[in-house]
Structure P
Amino acid sequence: MLYMMHEMAYYSATPMRLMANATRDFWGSKANPASDTALGRTLFASAELFSTVTRRYGKPEWRINSVTINDHDVRVQVIEDWATPWVRLLRFQRDPRDLRQAGVKKPAPAVLIVAPLSGHYATLLRGTVQEFLLDHDVYITDWVNARQVPVLEGRFDFASFVDHIRDMLKAIGGRVHVVAVCQPGPPVLAAACLMAEDNDPNRPASLTFMGSPIDARLNPTVTNQLAEDRPFAWFKSNMVHNVPPPYPGVGRRVYPGFVQLYSFMSMNEERHKDAHWAYFNSLVEDDGDGIDKHLEFYDEYLSVLDLTEEFYLETIDLVFQKFALPKGDLTHHGRPVRLEAITDIALMTVEGEKDDISGVGQTQAAHTMCPNIPDDKRELYVQDGAGHYGVFNGKRFRQHIYPKIRDFVARNDVV
């Protein structure tokens, strides 16, 4: 019912949104002599703000056409390397001729970036991908919005996530370096344990976990406390809803992306209010930098996807309530996940000092949980001043975090 009401509210606002668009276009037109007056700029800004906050945000484009390496532009082509109804494995292929002109002669280490399946699209990691492309052959998991997957395609649960990681590593082939950002940490670690125990030739060469709830018992945040304080039945009754028509996944039970978005925004409500007020003033003052900065962030932040009921609820249950992986209780299709099985996969953990999603200690717990990794294959890093998003994006990531991951991957690359 909530999903249907959300759709009705969106379509009910369409006449007002169209009126706002017309007002914006009228007062923003250079042909209108009053467009540069204080009244004109204010009316334009008001209409633009209303249109912005009420429109629907679709899946963003990657917009990565090239990267600059050694002062040379290297063209990049995004290729679908493997796919299921639930995910596309994308490869960002750098042009070989451009690489030669840039002086890059040796093959680059392959890196699989596992994007979070927690409400936002993989494009949230655009900046992460751009940095890794400087030195690596980059792949990423591009998860599909659950409302776009017909019910006949079946379920996608926690075990399915683990299976998909194994299948994608097999599709890439060889000893790939895996970088898991936030939510994927536990299932990626579980997949690595299973592959290590099987002596799988495609097991990762290294694992890097960034701001991930490997052991959510440690230094709990508001997000962790909510999951612990509410009984499991509450999440099933209040957070899961049916996909309405006309979406292909009509009838599927999902955790809607708009619910997750509201939860995120309510954690920093004043900050988002201030950001939109600043955007309004930038529109009035015709401050292009302020406008572009706001739109760049919110066009991505407000684009959300739905999660299947089973994946969402099992993540709450296994990761945030039962703490199955750190307690040694996690099983995969009935098979115990043995953390001690990892012996030749390097491990790096990255945390942000001010992370309010995965508190400091939750990610680095992986080092204690995996006792048989040699000391020379470990690295633990906490970035001063970084919040959750600063762990994988922004100035601190570019200047401090990425160089450390780059060097870690290079040291542990398996030829």
Structure Q
Amino acid sequence: MHPIRLIARRYLAGRQGISLVNTLTLISIGGVTVGTALLIVVLSVFNGFFALISGLLRSYDPDIRIESAEGAPFAWPDSMAARVAGQPEVVSAAPYLEGNVLLAHAGGRDKVVLMRGVEPAEFFRQVRISDDPGGSATDLGLRGRSPGILVGDQLRGALNLGVGDRVSLLSAAGVQRSLTAFSGPRYFTFDIRGFFYLHSLFEGSMVFVELEAAQRLLFQRDRVSGVDIGLTDPDAADAVRDRLQAVLGAGYSVKTWYDLQKPLYDVMRLEKWAAYFILTLIIVVAVLNIVGSLTMIVIQKRRDIGSLMAVGYSPADIRRIFLTQGLWIGGIGGGIGGALGLFLSWGQDRFGWVKLAGSENFIIQSYPVSIAWGDVTLVLVMAVLLCVLASLYPAAQAARTQPADALRNE
């Protein structure tokens, strides 16, 4: 073993029995261990919640969405669709038109719902919804001159609907046109082909119809509210967004899956890093003990330090001895804490040790966990770095020792 590392180990783990210095050193290692383990566990839980919520939202949200910069329906010609499809990462493009309509049925209870007109082939290629086994969720075309409609599960319960029932939709544009034409409002009748469930993250008052039917109902011929884009790699969404924005121009707004729910995602990330900095204070408290324990070692070993300098050790060598001690305290505490944090995170993810309060009404029963190795590396590097920084002052004090004074005073 290198002499500097050997001396650092002897100073750190002296053989004089349990002393105040040994106790402070153990407290420092314990503090670093606890702080590191807590940080890994807490960050993993925040990552778990982020993955859970983003996964649920992205089961409906597209990788990229194109809308008009003004927020109004716009034309989507084949030439523009071809330019979007020409991007190598794009695998699907699903135009849609949505608006609020009045849903009426024979039960007599009417309800305002959000209607979305889609192209079923492209839409269901991107969106995976839980549908009723008795229905045909993707069949929205004409059957005996009646188009199909897909109804939300919550709306089915509220209005007591079933597969095969007929409902009528009326838009505000239809009412306005009937007033100007002095005629009754025109209803559009649909057959219920199935029901869907979107994990309770969206309002249950939502229905899906074919895009052409929605355009007729809303009097928006050949116009769409937006286009949902599916990519081969969702992680490339930012780069594809920038290229599409350049291709389409300023008249269009191109957003990624993150942009669509940006306030929610930003708050979740802010909470995660706020917890990180707060829990780092535990390690900072432990680091203060390192300053005290190493300073006491410098005082206790003053004669030894003088002897080492007398036989040829430079102040830089003495400084490295104490920096090595700080590095070892951080390495031992961070290593044990990292292993403990990873074990607890793995156990929570595998066995669900800690349950969520009121989980019977939620989609999961225990705290979700997702280990991000980048976060683990950041925590370990931070723990070791703080310990090394804490050893700078004792190391500087030791390096300023004058050999003659140290030996003469002894």
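What follows draws every value from the coordinates through simple rules; no lab data is involved. All values derive from a computational prediction rather than experimental measurement. Cβ atoms are built from the backbone, for glycine too; each structure is taken alone.
The greatest value of FRET efficiency 1/(1 + (r/R0)^6) of positions 349 and 389 (r between Cβ atoms, R0 = 30 Å, to 0.05) among structures P, Q is that of P. Which structure, out of P, Q, was distance in nm of label points 7 Å out along Cα→Cβ at positions 101 and 301 derived from, given a value of 8.1? Label of the originating structure: Q. With log10 I(q)/I(0) by the Debye sum over Cα atoms at q = 0.09, 0.11 Å⁻¹ coming out at -0.72, -0.89, pick the structure among P, Q it was computed from. Here the read-out was taken from Q. Largest in relative contact order in percent (Cα under 8 Å, 6 or more apart) among the labelled structures P, Q is structure Q. In this comparison of P, Q, the computed figure 1.00 for FRET efficiency 1/(1 + (r/R0)^6) of positions 93 and 109 (r between Cβ atoms, R0 = 30 Å, to 0.05) is attributed to P.
Assign the value 0.70, calculated as FRET efficiency 1/(1 + (r/R0)^6) of positions 173 and 245 (r between Cβ atoms, R0 = 35 Å, to 0.05), to the correct structure from P, Q.
Numbers: P: 0.25; Q: 0.70.
The value was obtained from structure Q.
Can you tell which of P, Q yields -17500 when helix-only ellipticity at 222 nm (-39500 (n - 2.57) for each DSSP H run of 4 or more, over all residues; to 500) is derived from it? Answer for the origin of the read-out: Q.
With distance in nm of label points 7 Å out along Cα→Cβ at positions 157 and 333 computed per structure, which member of P, Q shows the largest figure?
Checked P, Q; max of distance in nm of label points 7 Å out along Cα→Cβ at positions 157 and 333 sits with Q.
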